[in-house]
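Quick heads-up: structures coming right below.
Only the coordinates and a few stated rules stand behind these numbers; no lab work does. Bear in mind the structure is a predicted one, so any value in this text is a computation, not a measurement. Cβ atoms are built from the backbone, for glycine too; each structure is taken alone.
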Structure P
Amino acid sequence: MSAIALYTGEMLDGAVITLELTAGATVVSLVAGAAGAVGRLYGPKALKTFVMAYVETIRGLPAILQLFILYFGLTQFGIDISAYWAAFVWLCLYGTGYAIEIFRAGLQGIPEGQHEATAALGLTRFEAMRRVIIPQAWVAMLPALTNFVVLELKNTTLLYFIGVQDIMFHARLGVSNSGQPLVVYGIAAGIYVVMNGTISRVGGLLEKRAAIAR
């Protein structure tokens, strides 16, 4: 087996880790982001201030710096955490900051008349959100949510810096041992294109189904 074939196989193994982290962090980030957006829009002043500060911090700091602060900071405090789980926590924290803004924009895009109608029907805030507001906002948010998943996957390319054995980790090893950076990185790029293309395709299908349902 050639060195290129060997490292291609290892990059595909790394792709499994990449997809695991992306999928898990996306689910957590979207749930936390939805809750954060509701808190920012409808919560008490203290909660609104906290959520706004959180979002601005996440958006204002470079991604790699956040990852390093989390991973090495926890170690400084004597918290023993593996690179994999540190990466997962960071992806969740980072993703939540952006998911909050996606949900906030989606919820604010619903006409005020819809909110007034739910109040007139006697629905509680929770019932109105669950049965009327969020289903409508969901359709409008689908393109942004698809881009969000792609962003989360792209963020995994930073994880090799702390030793996570993802695609880039094995690509770097392949380059070092084969001396063929263009070939190895080209294969890695192809893997990312396939994964991101699949995400975009699925997102597009969901948008079409949502449009038909409307």
Structure Q
Amino acid sequence: MHQEDLRYASLWWKDLGIGERLTFARDRLMENFLWSVGIIGAPQFGRGRRIQTKVNALITYIDDVYDVYGTMDELELFTDVVERWDINAIQKLPNYMKLCFHALHNSINDMAFHTLKEQGIDVLPFLKNLWANLCKSYMLEARWFYIGYKPNLQEYIENAWISISAPVLIGHAYLETNHVTKEGLKTFEAYHPNIIRWSSTVLRLANDLATSSYEIKKR
């Protein structure tokens, strides 16, 4: 079962084509798949593993667009396009960002269609908002870096619990529970459940502790 999931993810990634075209970014499909197996190990939850692998792969590439490759002007444009979720607006983007947005747009729309078909609920606005918030958090970090601004702890945490991408991952996981409700989506969108915010904060702090010594050496 897990081998079938990996085969599916590999074919999806190859068909997507961004791994071989956006060479500046980390190609971590196998790591992303193993991560999904670690959190969703039961054989019967194959679709959940496939979705989490896709979402993690997209997050990795978009993160590198903001952290490694994009100029400030390009990142502002990309963030705006993601917020608008308008495929017609990509004409103002450079080619590598067009590829990245097409991959995101098509993948997320496909996931939303599956939920609509299986559960009768339109979750596309919910997913668009999750990804827009993630990209806006990346944009803020890029802007801080560009101007040399060092946020205080409160400012940092207020943004970092979103930029760690946990809300996106948890949101997609929720859609695979087969118990999606409009009320649940509204609650999640507002980030009211403390369990989402605080679990995301724990993940962010743990991640920062793991990389802090390496980051200090780089400087």
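One of P, Q was used to calculate semi-axes √(5λ) of the Cα gyration tensor in Å, for residues 10-89 alone, giving 28, 18, 11; which? Before the final figure, lay out the partial values.
On the way: P: 28, 18, 11; Q: 27, 14, 12.
Structure of origin is P.
Looking at structures P, Q, which one was distance in nm of label points 7 Å out along Cα→Cβ at positions 114 and 170 calculated from, given that it came out as 2.2? Show your work: numbers first, answer last.
Values: P: 4.3; Q: 2.2.
Computing distance in nm of label points 7 Å out along Cα→Cβ at positions 114 and 170 on every structure in P, Q gives 2.2 only for Q.
Given that semi-axes √(5λ) of the Cα gyration tensor in Å, for residues 146-185 alone, derived from a single structure, equals 23, 12, 5, which label among P, Q identifies that structure?
It must be structure P, since only it matches.
Between P, Q, which one scores greatest on Kirkwood radius over Cα pairs in Å, for residues 74-177 alone?
Greatest value across P, Q: structure P.
If FRET efficiency 1/(1 + (r/R0)^6) of positions 42 and 194 (r between Cβ atoms, R0 = 41 Å, to 0.05) comes out at 0.50 when worked out from the coordinates, which of P, Q was used? Don't jump to the answer; show the numbers that get you there.
Working: P: 0.50; Q: 0.90.
Source structure for this number: P.
Given a computed value of 18 for relative contact order in percent (Cα under 8 Å, 6 or more apart), which structure among P, Q does it belong to? Please list the in-between numbers first.
Numbers: P: 33; Q: 18.
Corresponding structure: Q.
Using helix-only ellipticity at 222 nm (-39500 (n - 2.57) for each DSSP H run of 4 or more, over all residues; to 500) as the calculated read-out, with -24500 as its value, let me know the right label among P, Q.
Numbers: P: -28000; Q: -24500.
Going label by label, the one that fits is Q.
Where does the value 1, 6, 14, 18, 21, 18, 13, 6, 2, 0, 0 come from, among P, Q, when P(r) over Cα pairs in 5 Å bins from 0, in percent is the thing being computed?
Working: P: 1, 7, 13, 15, 16, 14, 12, 9, 6, 4, 2, 1, 1, 0, 0; Q: 1, 6, 14, 18, 21, 18, 13, 6, 2, 0, 0.
It traces back to Q.
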